[in-house]
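Next up, some structures in structure tokens.
Each value in this text was obtained by applying a stated rule to the coordinates, not by laboratory testing. Owing to the predicted nature of the structure, the values given are computational and were not obtained by experimental measurement. Cβ atoms are built from the backbone, for glycine too; each structure is taken alone.
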Structure I
Amino acid sequence: MTIANSRDAAAQAKARMEKAVEDFRKDLGTVRTGRAHVSLLENIRVDYHGTPMPINQLGTMAVPEPSMILIAPWDPSAVALIDKAIRTSDLGLNPSSDGKNIRVPIPALTEERRKDLVKHLHKVLENHRTAVRNIRRDIKEAVEKLEKEKTISEDDRKRTVDELEKLTQQEIKKIEDLSAAKEKEILEVK
């Protein structure tokens with residue numbers, strides 16, 4: 001999408017920054033806490049008939065209790081494949097199956113594991129902060145180029161850059177608030 005004027009710049013910045021926040025929100029769902037939730041297994045791929053597929057496309061997933069995920073595959077031959085994929089993932093989970101369903105108990109986190117997860121969370125947070133700042137830089141450069149080409153006025157550029165700065169701070173604050181809530185959830189001992 002090209003930027004033709006300051007309105008385009010603001011709209012594009014907002015859309016791209018909101019996408020970065022949404023991406024962060026999605027990444028947070030895959031960070032393990034002491035509670036079970038189906039998004040925890042979202043990034044695990046199962047080699048099903050030679051094709052890597054997400055677990056949620058091979059069966060229904062439910063959380064019957066706070067520390068358990070239940071997977072009911074539509075194809076009984078997929079039970080062993082799903083079990084293996086979960087075991088070999090880096091989540092440290094140990095599923096059990098009865099031939100039809102797979103139960104994935106979510107063990108309580110150790111203090112050391114909690115600290116590792118918080119460190120990982122901070123890395124993910126910093127990556128998304130950087131992404132938002134890079135969007136700001138790209139849009140700012142495009143706006144400055146428009147001013148050089150005499151497409152927009154100096155006042156227009158200043159106003160757009162100020163709006164861009166406010167938007168950047170707003171979106172970074174959203175990411176930081178989400179991160180703080182997730183960190184609290186990780187460190188909470190049940």
Structure II
Amino acid sequence: MKRVLIVDDDRVILNILAEGLRDLGYEVFSAVSGQAALVSARENAPDLAVLDMRMPEMSGLEVARALNATGRVPFVFLSAFGDEEMVRDAAESGALGYLVKPVDIPQLVPFIEAAMARGREIDLLRSTTEQLEQALRIEQKTRTAVGIIMERKGLARQEAFDLLRARARARRRKIGEVAEELIAAVEDMNLALREP
């Protein structure tokens with residue numbers, strides 16, 4: 001079931017949209033303030049947050065910034081105001097869309113579905129990027145460890161790599177972990193030699 005958080009200080013609009021989406025099978029969480037929205041987002045991990053732009057105490061933009069800082073809840077704006085500056089601010093905050101009220105459920109559903117699909121694509125890209133960055137860090141540590149072995153043992157690159165790999169296999173550890181341990185040990189030894 002798709003989970004949607006709707007945030008609006010107008011309780012009538014909030015209830016109409018929440019009930020309409022529930023009738024279509026969405027699991028809906030609602031909040032009438034920015035603070036309540038952040039609590040709900042943290043507790044319920046919605047697939048999408050639909051934020052009103054202007055609310056007392058904490059604006060939709062402030063909620064959006066907090067969502068960006070604390071997690072990965074994608075969000076869109078649903079606002080009575082459609083001026084150019086507000087739309088630009090929404091886009092700069094990372095919003096996946098902006099819709100001007102009044103809206104009805106048949107208008108809102110395709111908007112929500114498109115935003116959720118875009119949010120899933122962004123999550124996949126983020127995950128892939130993290131995996132690539134992790135692989136690059138491991139590769140860099142492995143190269144550094146191979147360089148240390150080459151220097152200390154007087155071996156060629158492939159021989160040094162084979163030695164590192166054999167050590168990892170013998171200890172039933174990942175080669176990146178063994179490389180990291182070797183680098184840390186050399187750094188510790190270098191520090192000890194520098195101390196008076």
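If helix-only ellipticity at 222 nm (-39500 (n - 2.57) for each DSSP H run of 4 or more, over all residues; to 500) comes out at -22000 when worked out from the coordinates, which of I, II was used?
Answer by label: II.
Suppose you compute P(r) over Cα pairs in 5 Å bins from 0, in percent for every structure in I, II: which one lands on 1, 8, 14, 14, 12, 11, 10, 9, 7, 6, 4, 3, 1, 0, 0?
Source structure: I.
Between I, II, which one scores greatest on relative contact order in percent (Cα under 8 Å, 6 or more apart)?
Largest value of relative contact order in percent (Cα under 8 Å, 6 or more apart): I.
For structures I, II, calculate mean count of other Cβ atoms within 10 Å over residues 10-17 and state which one comes out highest.
I
If distance in nm of label points 7 Å out along Cα→Cβ at positions 130 and 178 is calculated from each of I, II, which structure is the one that comes out at 1.8?
The read-out was computed on structure I.
With distance in nm of label points 7 Å out along Cα→Cβ at positions 98 and 122 computed per structure, which member of I, II shows the largest figure?
I
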